[in-house]
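Next up: the structures, one after another.
Only the coordinates and a few stated rules stand behind these numbers; no lab work does. Here the structure is a predicted model, which is why all the values come from computation and not from measurement. Cβ atoms are built from the backbone, for glycine too; each structure is taken alone.
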Structure I
Amino acid sequence: MHTREELYIAGNWVEPHGEGTIEVTNPSNEQLIGSVPVGSAADVDAAVAAASAAFLSWSQTTTEERAEYLNRLSSAIKERAEDLSQLITAEVGTPINYSRMAMVGTPKVVSRSYAKILEGFEWEHEVRNSLVVKEPIGVVAMITPWNFPLHQIIGKIAPAIAAGCTMVVKPSKEAPLNAFALADIIDEIGLPAGVFNLVSGHGREIGEVLSSHPDVDMVSFTGSTNAGVRVSELASPGVKRVTLELGGKSANIILDDANIAKASGSAIYDCFNNSGQECSALSRLLVPESKRDEVIEVISAKMVKYSVGDPLDESIRCGPMVSKRQQESVASYIASGIEEGATLVAGGAGMPEGLDEGYFVRPTVFADVTTEMTIFREEIFGPVLSISTYSTEEEAIAMANDSEYGLSGGVWSGDEERAMRVARQMRTGQVSINGGAFNVSAPFGGYKLSGNGRELGVHGLEEYLEIKSIQR
């Protein structure tokens, strides 16, 4: 059992002012695996006060000092990689190999990437008679999700450390244990007291107090669009900077000159990674009418072998949903696809064969999905792929952009110049051409209801900086 009874504030583990605990359940077997304390507004006040006090000296440290802490953080994550991977798989249900690569491997690389960025970052430049300087924004509230719990925390704290900011983190209540393990690491590497503070609790309490706190200068939030809107509302009276990484309903376009077998096979994984619980999942597959049958044939054959089950089994592709609530939500979308007349290609209602416990759903593929169907329009956040057909390239682009979201996207074509032309017309924060790999040094974020601001790379660092002009 991973039982945590204290919060991390001002460099110490302290008793919370709040009452009660949040229990953490393993979604693959529904067993209790740990608990964390419920913090209160008083705990938030203490954490923000600690961050405010630490900012005075931390903001004046050299880039070399901050880079050293980032490298220590990366090394410590590497040393504990297997323990962290096992913990996150137990909390979220992520298949263990994907946990090792994305849940822990990526945070390790991101931490070190910011140490590298600091080596050549331009902190000031001259414009005529002005010196334009970049300075840390101050105290940052960070509210993070459960689907990539450690990665989303590191994606915020690493650039904040690099910038010279201090922070208060509120982790997701579904997967908070890894955040406490991270606090142990931060304590061990000697990050100065008050730079990093951790307060667990419920979003409607801790998150709302943080978002509206008068001594918080910036809020960085990742989660649902509705919750992001609420964060913005609470932060607006204080004119705080708010960065939001929200939902997605991303389109994956296969053009008629693409390698159909490769594109179709890849489409399954582009939608189903992390059991489909990715904001950037390519959940809408748009294919030429003339290639419909060929695409479905490839996908059907691969889905027969697509394994679901215990996420600690290294042969398993798809684990459970994170919670009973998420399982029920995904099941309701599968039911709506059937009710609204989409063609069921694979999966469907009910538990996967051979499983009678855990929050599992059957990985599902629908074809003949039209633009007015619920599964075309709404984010499902589970392993459900919708296939739609189009007749012209222009129609494919219009269908891809026919969404209130704009987080990610994909294009497949035998002509890279054509693929690039289509990618440039997609109103979305990132596009992968022919399966182009995720880049931790490139900016990540969305258009429209997918959010504002960017994470990762230099653009992620600049979110945590203010700009000052000094005339002389």
Structure II
Amino acid sequence: MTNGDGISSLWRKEDWWAVWLGLGIIVCALLFFLAGSTLGPLAVSPPRDWTASSQVVTHFADQWVWYVVLYAVFAMIFTVSTKVMGYEPKQYLPGFTVIYVASVLILVVSQSEFFHTYSLEAPLVALILGLLVGNFARLPQWLDASLRTEYYIKTGIVLLGATLPLTLIVSAGPIAFLQATIVSICTWLAIFFAATRLFGLDKRFGAVLGAGGAVCGVSASIAVGGAVKAGKEHVAISISIVSIWALVMIFVLPLASNALGLHPGVAGAWIGTSEFADAAGYAAAQTIASNSGTEAPIQTFTLMKVIGRDIWIGIWAFVLSIVAVAMWERGGNSGGEALGIGVVWARFPKFVIGFFLASVIMSIVVATSSADYATEIQPQLITPIKTLRTWTFVFTFLCIGLTTRFRELAKFGMPPFWAFTLGVAINVPLGYLLSTIVFSEYWMAVP
């Protein structure tokens, strides 16, 4: 079997490879820690808040070998896994080399004191650079195979699970799911009815647009598009519109949160409720975290986006596949995907499983270890994982920028855009209301 629910999907799908890679890094970090060592040297990063170029030169003179080793490790894992998924090494490796070198430069620049002063974190710098290059330069075709945006972000999210305690997921997870349920249903209904009733778009197209805004932009658009048998152009347009609004919200939500003086945890929950893509939401939450000096925005964002909203992908795909067959397709489901609980599993974002496992593993380690958290566990075990997570997010945002073409987005016409925008007009205020008033005490309680 080679479909999404077959055994071969364990090694031929990005979702599962993100799980294996993320958990593999965590297990390696744990083994080093238990042996009295640390993965820290491999998780290399430019000096933070540097003010003179001599500091950077000295750093690379001392650490250049580890940058080469880190490149070799990333290149080997990504090249082998993409080979299994159908990409030739000669297609992937040259492009990844360019991405890695660019990421090193991005991290150097973003770690400067000047960039920190203006909250220009590495993922955001990567996005800006990618947009400039992608829209004002002609990229070689051989670079395409390495622009694996979804693979990089899913791996980063699995690593993110290692920094989010299981107790926090258990306590705030139900609230995140409830808030996500309210927002998801309201946003989807708004976009769907605007698309089909106001602008006369096809119902399948409306369903894809709605899922892109209500759940998780790219993944949800693809999953629901396949479930309702939407046209490829419908999925492409939905992803493009999601990308536009996701980019806008990277800047708008942090600025609005700061202007309104929101608690960092509350701001993160609002971002998790009202951002339209995991990667974009992380960048916005990282901006709040940098300004506040706490990981609370990243944790509440993750609770809302990954635990609350992303797990709706399978549910929406299952429900809408039934609706499509029963109400939108006159020819029945001939040759289509069989309906049943298997649809939910096939469309369920598997990297969420990796995220939960990472949280469980790390929570058990912290709870059972006799080592001091602040002086041993945090610097020797958690910090290297965070640094490697940052690398994957820089890869992600650089790829997002390089693959976003504003001139192509203009070809799709305005009705789909306006239908989605109506959903934005409902989603953002509703997310603000739920995060700052209805469930604010839960989000402010996140440490």
Structure III
Amino acid sequence: MRESWAELVGLFANVAFGVSLLAVWGFLTTLGVVIEQGKDAAFYAAAYGPPLGRLIERLDVGNIYHSAAYVGIVGLIVCSMTAATFTKVIPRRIPRLHPVKIAAIPLHATVRVAGDVESVRERIASFFAERGWQVRKRDFAGTEWTFADKNNWARRGVLVAHIGFVIIATGTTIYWAKGYSGQFAVLSGATATIPENGVKVDLRRFAYRIDPIATKSGTVYQPIDYVSDATVTGRDGTPRNAVIRVNQPYDADGTLIYQATYGFAIDFRLSKNGKPVPSGGHPLKEGEGFVIDGTSRAIQYQRFVGTIDRATGRPGADPRPNDPGVVIEAFDGDASAGTALLALGRPVSLGAGYTLEAARYVLYSGFQYRYDPGIPVVGLGAFVLLAGLCVSMYFLPARLFVLVRPVDANVTEVGIAATTVKGYDVFEDRFREIVAALRRSEGEAHGP
């Protein structure tokens, strides 16, 4: 059992294994960014095709941040970092005090000073203490060693960074357990409800602004601002006025509601031989459609055209509704029967007595919402992680090994070696200065 446990700890402490776990975590996170989250099976089938849509559903990629695979990989990363911390980082970063072969360390020097061993030890200890070094003495098999440390506390910088990552993982786990996110669209004058907390959003009015910008390649129509004037009713049942715009979310009972997008919903009117025929029952948003009763044919609203070029009859560049129209696609079963551009308010014949009219448009506002109780924890973890990295990068812990040995009755030899957590080159000049200062302070004695 001990051997198996040691092998398991060794595997998790292995750098290559930890990096591979981070690679898998990054891949899963990327999938969550690329593939829209929280949609139903029909959405994925339409957006990515039936085979890939079924695969997304089976692997739970559409809810990847809450999936067992994602939470499991985060747990394995935490275990890997814990194993590496206690088996590699701590022993290397916070080494125990122990004797060394001074001459075998690249940074070493020997200084001979006058005096007996005990007095020299006391003078050497005072020399380093006066210069801000932490001095400790240890006896090993009757031989006394002096250890001097500078910035010894900074050895724990990597440990602090690891703790920061664990705190971040804890915050993401809190979101996995209690948080939620999603999106919804509300027509002007309509109401929508966030299913997770029952918050109601009544969109009284939506406004946007698009300004033409002249560039070298032509005129670009850039959205400058879009804002929703809404009434939000929280758990307490009290309606509150809310102005929601880009980068200015509204906080409803801890759930942040973001202004994400907007669009034009179209009120289609279908008739046969002059009599109205059901056509969806409500204004349709882009991508929505309806099936013509009693037939295998369907109409899908593709996109809104702000301006129809009167000269060509094709969509113009200006997205603002000057002479608006809509692009629709007709289907016969699963096969496309073609697309058409309909001017708003102008009925067109579909054949067999059917007439379709895009009667009017209704602005709608698209919102995203997110409730994440782990955000303060993640923020704390990010601060701790950054603090640990700064300590590790900008402070240099160094240790001096000092061994005092008698040469004769009046001369004592002081052997000094230095190590750091970042190698020897970064401390070479500083070590020369320390040895030179020691020689000036004590004076160089010459023995037999």
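Quick look at the values:
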read-out: Source structure (of I, II, III) for Cα extents along the principal axes in Å, computed value 67, 52, 43; value: II
read-out: FRET efficiency 1/(1 + (r/R0)^6) of positions 113 and 185 (r between Cβ atoms, R0 = 41 Å, to 0.05) - highest-scoring structure of I, II, III; value: I
read-out: Highest-scoring label, criterion being percent of Cα pairs over 28 Å apart, for residues 33-288 alone, among I, II, III; value: III
read-out: Parent structure of the calculated result 5.4, given that distance in nm of label points 7 Å out along Cα→Cβ at positions 249 and 353 is the read-out and I, II, III the choices; value: III
